[in-house]
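Q: What follows is a set of structures to go through.
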Structure P
Amino acid sequence: MLSGKRIILGVTGGIAAYKAAFLLRALQKSGAEVRVAMTPSATRFVGTETFSSLSKHEVAVDVFPENEAATQSWTQHISWGEWADLFVIAPCTANTLAKIAHGISNNMLTSTVLAARCPLLICPTMDGEMYESPAVQKNLKTVQEFGYHILEPEEGYLASGLEGKGRLPETDRILEKCDTILEQHRLEGPLAGKKVLVTAGPTREHIDPVRFISNPSSGKMGFAMAAAAQQLGAEVILVHGPVSLSKPIGIATIEIESTRELFEQVKNHADADVVIMAAAISDFTPQKTHPQKVKKDQAESSIRLKKTTDILAWLGDHKKEGQVLIGFAMETENLLENAQAKREQKNADWIIANSLNEAEAGFGSDKNSVYLISKKDSLRFEGLKKEIARKVLSHIFSIT
């Protein structure tokens, strides 16, 4: 469950703060992307440079950093709260626990707790007598009533020289708890129990064994949509053309090459509850495909083409009751007008439209700028394709 997940690791000012560096590496080895938020006190145990070097991200400490970088601002807690799939505070001191229980937000870590939209795992770590104190026990009960998750400390030798319950659990146990929380969160998502079909990448229409008609689609947007659907609880089937992307973990993938092959797979899985047609499908295919390479001196100066099957239109004509059909539109002019017309013609519920004229958007880019178009209105989303996919599907299935 950790592969591809985005995790905020909160580190507070206890002696176990040094163990958080090992936890960070373990999360990364499990495939997660990790950002670190530290309390000011935590920096007295481990420097921010350690965590920034390991995570490859700046470490968030103060709400108003003295040397404010372009990527940091006093609103960073909001963007991080939207970004994360899971927030883990390990270790969590009695002081930070009390702040969380009472909504105090006087540093970036506690501010991000209030802004987070993801599950929160708290690993309380302190001296045994402190952990058993009435105030700490009351605060633990309070945060659990908020819906936050607690991983109880282990018993053993403590920094005070005493033995008791207060040690930070071993890394493997924390990872196991993270897995459990994310699986539970997935099963409670808006797409839990739903089957989602996603198409992605280009198709190739062969002229001969070495030449074909295609387009520059990288498949990144379609793969992002598949990952987002999985994170919202869906069982996902990803049908994709030739791409160089790594196969997503936990998602069934089917490789195709031509539009005809894609159409066959779409028909096989047309019973899906949601269909997301993100593939960049060739509109035309050669009337004749040569079985052997055509030599230059024997080639004709023109190639006769015929239209391929309009798969989105076919889906619209065969849409079952309750099925959600999401199409894509790439335009170079009159973006909103053309995309809305496409939605109506193809009987799609939603069209995600973007323009090739936008900077850092479209084919091959990790970023995009899109309009989500419905019968009633249109909304704009921009940023990384992974973030856009999550926001678009979260919007659609919060109101569908």
Structure Q
Amino acid sequence: MVELYGTRRSRRDLAATAGSLSQFAGVRLMTLGDGVERGIRMLEFRTGTGLRFTVLVDRALDIADCEYRGLAVGWHSPAGFKHPGLAEYEGEGGLAWLRSFSGLMVTCGLDHILFMYDEPADHYVYGPRKSVSHSIHGRIGTLPARLTGYGETWDGDDCTLWCEGVVSQGTVFGEDLHLIRRIEAKVGSNEIKLSDRVVNRGFYRTPHMYCYHINVGHPVVAEGSRYLAPIKDVVWAAHAGADYRKQEVGYRTLPAPRMNFHEQVWQHELAADAAGEVPVAVVNDALGIGFEVVTRKDQFPCMFEWQNLQAGQYALGIEPSTHHVLGHKAARDRGELIWLEHGEERAYDTTFRVLADADEIAARGKRIAALAEQPAEDFPEPSGKHLPIGGRS
């Protein structure tokens, strides 16, 4: 049954109230037509509860806009939602990726994440290619997808909005990796389900690293907003040491936008529930709204918290990752880099959830605290204990 406007309705009952489901909910394809967005195919999802989000087909099927009953959830950066033909990946010493960095979710990978690195290329068996030069966070987030389907599917009296597509990252004498992505949202729900598979379609043994840069913006992020996570250990902080308290912003509670704020990043070791799921949320108690991300510990063993509290760029990032923040070289040296042979793949299953009121915020906070009580102090001393990541080949 679909729950809309306070009542549970059958497919027949809902159909009787309008000529088309699109009056209440649906998914539709459109093309943006102006500025740096010109030519981007975009899918708009509406679940009927007030949850609306958009998927950029021509930017890796990433989620761009996200809002709930007029309250913005997803972040818009000054870079905008740039057409992939305008993407700059190689420039600015590897930082030009930032000129395409915007939206609720930006996918990072498929063979590299985190900061720039020149990787030895001997596994590609091509003499002239001595190394693979990686810019920040990899190439996949600037590549267009091949849209394989989208629509609304009824199963009895339940309706699921969905889209699917394939993003190809490949070159001659190098990687041939495919991201196969499906996004679902049920009519009458405040949840988004993301199901990814990364497959090596090539015949070279190929490294794989993966991360989601999930960026929550104002008004969910505001002065007094809280970061909630089942933190067993604060492993690392980019600004730790003598300058740890310099900006007077800890990991738990967020300030208003700041002038000349330098980004802060933590890595937290998080607890999972009995099903292997790891919930993380940012909540605004004053407005009674929050946003939760649920990942799987066996798929994303690491979690980063990104604070970009600079005025004009104000956001908090939830970043599930396959690897430690130490980066590509450390993953190689520690034997933790994922290697995919031909036909091998990795799967990733993630849920995004809007917390629509104070009761939902309290319930999710209680669930998170039951897994692990996060540190009470704003500036916990990082342990430096990057636990070994198993299961690599």
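We did not get these values from a lab; they are worked out from the coordinates using the rules stated. Model, not experiment: these values are computed from the prediction. Cβ atoms are built from the backbone, for glycine too; each structure is taken alone.
Q: Where is relative contact order in percent (Cα under 8 Å, 6 or more apart) largest, in which of P, Q?
A: Max of relative contact order in percent (Cα under 8 Å, 6 or more apart): Q.
Q: Computing Rg/Rh (Cα atoms, Kirkwood Rh), for residues 64-119 alone gives 1.05 for which of P, Q?
A: Value 1.05 for Rg/Rh (Cα atoms, Kirkwood Rh), for residues 64-119 alone corresponds to Q out of P, Q.
Q: Using the calculated result 20.9, 67 for Rg and Dmax of the Cα atoms in Å, pick out the matching structure from P, Q.
A: Q
Q: Also: So distance in nm of label points 7 Å out along Cα→Cβ at positions 96 and 288, computed for just one structure, reads 4.9; which one of P, Q is that?
A: Q
Q: With helix-only ellipticity at 222 nm (-39500 (n - 2.57) for each DSSP H run of 4 or more, over all residues; to 500) coming out at -9500, pick the structure among P, Q it was computed from.
A: The structure behind it is P.
Q: Given a computed value of 3.6 for distance in nm of label points 7 Å out along Cα→Cβ at positions 208 and 272, which structure among P, Q does it belong to?
A: Details: P: 3.6; Q: 1.6.
Considering all the candidates, the number was obtained from P.
Q: Going by distance in nm of label points 7 Å out along Cα→Cβ at positions 184 and 280, which of structures P, Q comes out largest?
A: That would be structure P.
Q: Ranked on distance in nm of label points 7 Å out along Cα→Cβ at positions 16 and 328, which label among P, Q comes first with the largest value? Intermediate values should be presented prior to the final figure.
A: On the way: P: 4.4; Q: 6.1.
Going through P, Q one by one, distance in nm of label points 7 Å out along Cα→Cβ at positions 16 and 328 is largest in Q.
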